[in-house]
Structure 1
Amino acid sequence: MKIGLVSSAVPLMQGGYRLIVEWLAEELRKRGHEPEVIYLPTADEAESVLDEMASFRAMRFGEVFDRVITFRPPAHAIQHPRKVAWFIHHLDMFYDLWDSPYRPFPDNAQFRALRAAIVEADTAALASAQRVFSTSHAAADRLARCNGVQAEVLRPPVHAPERFRSGDYGDEIACICRLEPRKRQHLLVEALGLTRSAVRLRLSGPSCAPDYPASLRAAAERLGVQDRLVIDDRWIEEEDKIAVLETALAAAYVALDEDSCGYPILEAAHAKRASITASDAGAVLEFVVDGRNGVVVEPQPAALAAAFDRLHADRALARRLGEAALGRIDDLGVSWDRVVERLLA
């Protein structure tokens, strides 16, 4: 089958939103299909969203592909008679971040009107798909509530999970994802300042907000924990990621109200590392169950610090939770065979 994998991408910015497309392409090739990955650039800025939607809507692939699969908005606006949407997330500034401190513009008449237009366009674009899949129940619930669209949950797996290794449980809590305010790495740094053990923290990933990594370093200096903190603000290659997780004590991922469980959670689980997360983390809580395969606490530095110290003092607990995290992947039926079968059904 000739399959177009169509998504949007911020130029020069890597992330899980690209990996899901590229990894699916590899899995389709393994199964004898002919995928083509197509990205259109997006600025991820409020003022350009409607123009970008129009660009996707103008694209025509009806005679080229047997099926088109869309991923990241505004790619769902593309028209094709056999379009399937694997919905990653909304344009969060107009949805889940609208009433949060992370909305990048004021709540005024101009942006309320823009928001209404975007919601209407999203609803029409998704309604034109033959089927809609979401990466989590949280994303499916948001689609139903905001757009009146029903979606089947189809969780994205990690590519070649056998690459991950599990070694000794060290002193380091690893957070491997983009460094940005919504991911709330500042809570982790503040937590490190409240710990009583020799636990360490590693923050690894690129940033769209250049001032944010600098603010994290300044906070570490203020708290006197700079010698126990590593900030590696660059795109983390797969082998580097595998090496960090191999000897980590645990992972941490405290982003606000995520639409999917997130590759950082799954990658840690494949390395038999439990994840520490927050009670308002959204779809992450569909994977991480407190006391069973991870630790869930309130999004407060003191609570996170207590979780850090607890795992540092009890390596047997860190191991038990990490092994259960790996089993959780099978419990949820996360596999490429299932993904390909459902997307091409």
Structure 2
Amino acid sequence: MPTRNYNVEEVRGQTSVSVNNPLRPALYARLTEFFGGDVIIANEGEEMVSTYSSNYSEVPALSVDIPGEYYRVNCPYCTDTRRRLWINHRWGQRDDHGKLNLFLAHCYNENCMAEPGNSWNLYKQLFTDFSHEAGDVVLKHHRPESADVKPAWPGRRVPLTQMFDNHPANCYLRDERGFDIGRLTRNYDVSYCIEATDDYPLAQGRIIIPAYMRGEFVGWQARFVGEPHAKHIPKYYTMPHMKRNKMLYNFDRAKEHPFVVICEGPTDVWQFGVEAVALWGKSISPWQVQLIVGNWKKVYVCLDGEAIAEGKDVFDKLGSSIEKALVRLPGNSDPGSIPTATLRHMVLTTPMVIPGE
């Protein structure tokens, strides 16, 4: 691996004058110096969303839901010339448990960072004096306006029905999850990404779930086939800057019906049926509240079984002008794991709260 001699004060000075607005200026400055300025910011302004899972170990491991901002460079370990080494803005920064989380860098050219020692060697090259931590901060809330980002597909897609029946994506959706492949393709335009663009390499080999609002394509979410085999791989990868708080998944189809069921994610909608919408999460925005109240007078809130507080919050924010019901699913179950007939019965037999009562 090549080495570089750093003028530390000069590198630190770059953190405040970058023409870009990286979430983590110190790391961006070091990468700019090391790679001669040949750095691209991907998912600019998006913060990581993560949790800690114990996995029966003494030190909880970081579990990534939304990776957020990355810095793209040419991998120094292989023949990469397309900036296919993606380094997360949290890479090499100590987390709440003192871990550097060096797994948050991935070479999409030859998977070089999976080789033992490569990530650690790069870290030592970038931070030779190990004195970056005092001024090494992650900035907050300077994401570009999403309205300025035009939705783009992640790459070449193939409809599920045009793939072999024994394709891993079809086997997972049909055999493990119980979904009808034809219905997913016909009703929800679900597809499979066979060749991702360089801007969205994580979408490669994933199930693509597009989002539409009022007939317009507004974004997508890419679902890993099965369960991720490595901790740096999120189960769901959402199009960067997608305005999830200003859309409802399956809105166009659901608005044709007299009631609506509010769920968390697209697979919950698939399981319940065409009357359901998804929030893309456990919280509801003021915009989504107005959209729901303005289109339906009868609403069921059906989040995952463990999301008791979040479900109550969504229920309360819907106000008192509509008929509404708060569905309690058993245990830690989610709508996508309950047979459709059972789920519909559980939801539609939940007592409603009537305005004025």
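No value in this document is a laboratory result; all are computed from the given coordinates. For clarity, every value in this text was computed on a predicted model and none was experimentally measured. Cβ atoms are built from the backbone, for glycine too; each structure is taken alone.
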- Item | Structure responsible for 4.2, with distance in nm of label points 7 Å out along Cα→Cβ at positions 207 and 335 calculated and labels 1, 2 on offer | 1
- Query: For which of 1, 2 does distance in nm of label points 7 Å out along Cα→Cβ at positions 63 and 95, calculated from the coordinates, equal 1.1?
  - Reply: 2
- Task: Work out relative contact order in percent (Cα under 8 Å, 6 or more apart) for each of structures 1, 2, then name the structure with the largest result.
- Result: 1
- Message: To test your reading of the models, identify which of 1, 2 gives 27, 52, 20, 1 for P(r) over Cα pairs in 20 Å bins from 0, in percent when calculated.
- Response: 2
- Origin of the value -11500, where helix-only ellipticity at 222 nm (-39500 (n - 2.57) for each DSSP H run of 4 or more, over all residues; to 500) was derived from one of 1, 2: 1
